[in-house]
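Trainee: Following this line, the structures themselves.
Readers should treat all values here as calculations from the given coordinates under stated rules, not as data from a laboratory. Quick caveat: nothing in here was measured; it's all calculated off a predicted structure. Cβ atoms are built from the backbone, for glycine too; each structure is taken alone.
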Structure I
Amino acid sequence: MNAFADTSFLYALYRQQENSPVADALVEKVREPVNVSSLVLFEFRQSARVQVFRFSKDRTQGFSKREAQLMLAILEENISIGALAIVPVDWQDVHSAAERLSSQHTASGGHRALDILHVATAIHLKARHVLTFDKNQTSLAKAAGLEVRP
């Protein structure tokens with residue numbers, strides 16, 4: 001499957017949540033590496049660290065440092081064994097595609113910059129599918145002519 005995963009999909013793989021069984025089943029069925037960009041990995045890691053900060057301020061928010069460290073360790077292990085494939089990207093091309101997407105869809109859809117960059121990356125990579133659980137990103141990917149899974 002020629003697919004590109006976003007941060008919401010990685011969260012479903014690395015932190016137990018409502019979408020985790022669906023993400024796990026898709027990865028098991030496909031049995032090939034999950035394609036991600038360095039930007040997706042940065043966003044995932046940064047988000048885990050922010051959740052630790054939130055938890056340190058209010059124990060009802062975010063999650064513990066231990067949980068974040070475990071998530072990040074498993075992520076790094078999966079990168080090293082090839083379960084996640086970090087695909088090379090021409091960022092200038094991605095930024096050009098992102099600008100086109102933004103000018104066509106943001107005023108009507110309210111899309112965030114990182115969502116636009118992830119969809120633009122999928123377009124740049126000629127991915128057939130975007131793996132996401134993010135509703136706003138789903139609508140943008142579909143508007144750009146991509147199929148969304150799971």
Structure II
Amino acid sequence: MPREEEVRRFVDRFAGLLADSGMSRMPARVFARLLAEDSGRMTAAEIASALDVSPAAVSGAVRYLIQVGMVVRGREPGARRDTYVVHDDVWGEMYTQQAAQLRRWIEAAGEGAAVLGPGPAGARLELTRDFFAFMHAELPSLIARWRELQNPTR
């Protein structure tokens with residue numbers, strides 16, 4: 001079983017990588033801490049204690065993480081406090097949800113290309129639309145292949 005100090009170092013390192021990729025620091029820390037929890041679930045108070053931060057900081061972070069589909073809110077039967085849960089296959093779940101976002105981006109980029117016409121900006125937006133359309137078309141097969149790798153007997 002890992003020592004708490006080793007867990008803290010992992011959480012800080014992984015959260016730093018997520019922050020370097022554009023995620024806000026506190027949601028990154030909360031997400032990394034949930035990933036490091038065997039059960040994948042913690043209350044806000046447990047997260048605040050583990051990260052040595054205020055409950056208000058946790059509240060804002062989990063709100064963001066829920067919004068982007070990285071964490072879900074739940075409640076144990078008979079419990080009074082919400083728990084925040086990270087799926088075991090959080091990345092597969094998150095990228096499955098990404099398809100809806102890609103559709104919106106395809107539409108918006110297409111509208112921009114039509115508004116801007118055949119010049120350089122319009123061409124850039126056409127390329128953007130085409131890239132998002134490509135990703136949207138490929139994403140289901142990538143997720144299916146990922147899930148097959150995780151459960152080869154299904």
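Trainee: Work out relative contact order in percent (Cα under 8 Å, 6 or more apart) for each of structures I, II, then name the structure with the largest result. If you can, show how the numbers build up before the last one.
Mentor: On the way: I: 29; II: 15.
Structure I comes out on top.
Trainee: One of I, II was used to compute Cα extents along the principal axes in Å, and the answer was 41, 35, 27. Which one was it? Before the final figure, lay out the partial values.
Mentor: Working: I: 41, 35, 27; II: 58, 42, 33.
Answer for the origin of the read-out: I.
Trainee: Given a value of 23.5 for mean count of other Cβ atoms within 10 Å over residues 25-32, calculated from one of I, II, which structure does it belong to?
Mentor: On the way: I: 12.8; II: 23.5.
The structure behind it is II.
Trainee: I have 2.8 for distance in nm of label points 7 Å out along Cα→Cβ at positions 121 and 137, calculated from one of the structures I, II. Which structure is it? Don't jump to the answer; show the numbers that get you there.
Mentor: On the way: I: 0.8; II: 2.8.
Answer for the origin of the read-out: II.
Trainee: I have -20500 for helix-only ellipticity at 222 nm (-39500 (n - 2.57) for each DSSP H run of 4 or more, over all residues; to 500), calculated from one of the structures I, II. Which structure is it?
Mentor: Values: I: -20500; II: -23500.
The read-out was computed on structure I.
Trainee: Comparing structures I, II by mean count of other Cβ atoms within 10 Å over residues 57-64, which one has the largest value?
Mentor: Comparing I, II by mean count of other Cβ atoms within 10 Å over residues 57-64, the maximum is at II.
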